[in-house]
Structure 1
């Protein structure tokens, strides 16, 4: 009876079983590694470019947000709000942008007498600087520069201190020599963004002249 029992033909032979267990060959592994390397070589530069743009535009948007918050608080609190952007009217890496309700209108942050509206910290590797010909308003007896929002929402922004007219600007840059200018107009405090075009050496409203 036992002699008549046979193993089914479907069972693999030892050779076939060994072939099923066989791993990748060296050539197959090299092909896979080459494909991965090719994909990385294409994807990494694109990712790096995206990060460069996103980081600088993030700092630019932060300055815009600071101006918006300062103006809203001036209207809500019916008080004069000062926004300091530049220290000593000079190029600075990093730094703090601050806004406060300027009770005695002296352009100086007199803590704790002046209510603090907000502080925005620029990251290392990014800079703020003056724009020749579009100097911001000088704050009080200091050489700090920024703008002042009146309770009506009207802005004092240019170096002459004109209420509601004129313009001032601040340059926001990174360590790859990309530079974006925030042009701030008196009155409503509208901010427009322009990027330095190193090829034609002009400011452009097209934000496409990136260096990586």
Structure 2
């Protein structure tokens, strides 16, 4: 079960990924005031196993500190540790920095986390930031893409740490997954890899090269 909960001033998608009501779950990208997320966790009686950040930008990590009471590991890729510690780049836009939370778990390639009957695999997908990752759940045919891939778009690379060539290689890698895989992006609606191959201009450019 993957439940989107938009949070923060940019309404970035936070996700509650759980093995059904009353089961285990993880929080992905809590990007702002977490009250709606906490209500959903309480309503579904989910035991929070970890808080995962697909990357270190402020609109995906701003709610981390408010979740410390769960005593669950905080995880992000090591290449985004500095970005996380610097408040997620909020100062670039004149916004207050998110409270820093020290990560206790590294989301590196092929790291696997079991959530009840679900398995979550980390795929390193740099480009939007050096430490961007996607989270793949094969049993659910689902891919949480952070800001690497959106419905109809891709992550920006013009902020510090962005790398267009790295992002292109990361997108090529995602296209090796089954086309029926549902993508759950950091912003906007869900889609599938098949749909994005047909309609996303950036992926169409990649596939015809």
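With respect to Kirkwood radius over Cα pairs in Å, for residues 112-159 alone, the largest value across structures 1, 2 is given by 1. When helix-only ellipticity at 222 nm (-39500 (n - 2.57) for each DSSP H run of 4 or more, over all residues; to 500) is computed for each of 1, 2, the one that comes out at -5500 is 2.
Ranked by Rg/Rh (Cα atoms, Kirkwood Rh), for residues 144-191 alone, structures 1, 2 are led by 1, which has the greatest value.
Among candidates 1, 2, the computation of Rg and Dmax of the Cα atoms in Å that gave 15.8, 49 used structure 2. Calculated for structures 1, 2, distance in nm of label points 7 Å out along Cα→Cβ at positions 32 and 184 is largest in 1.
Structures 1, 2 were shown, and mean count of other Cβ atoms within 10 Å over residues 48-55 at 12.8 was computed from 1.
No value in this document is a laboratory result; all are computed from the given coordinates. Everything quoted here is computed from the prediction, not taken from an experiment. Cβ atoms are built from the backbone, for glycine too; each structure is taken alone.
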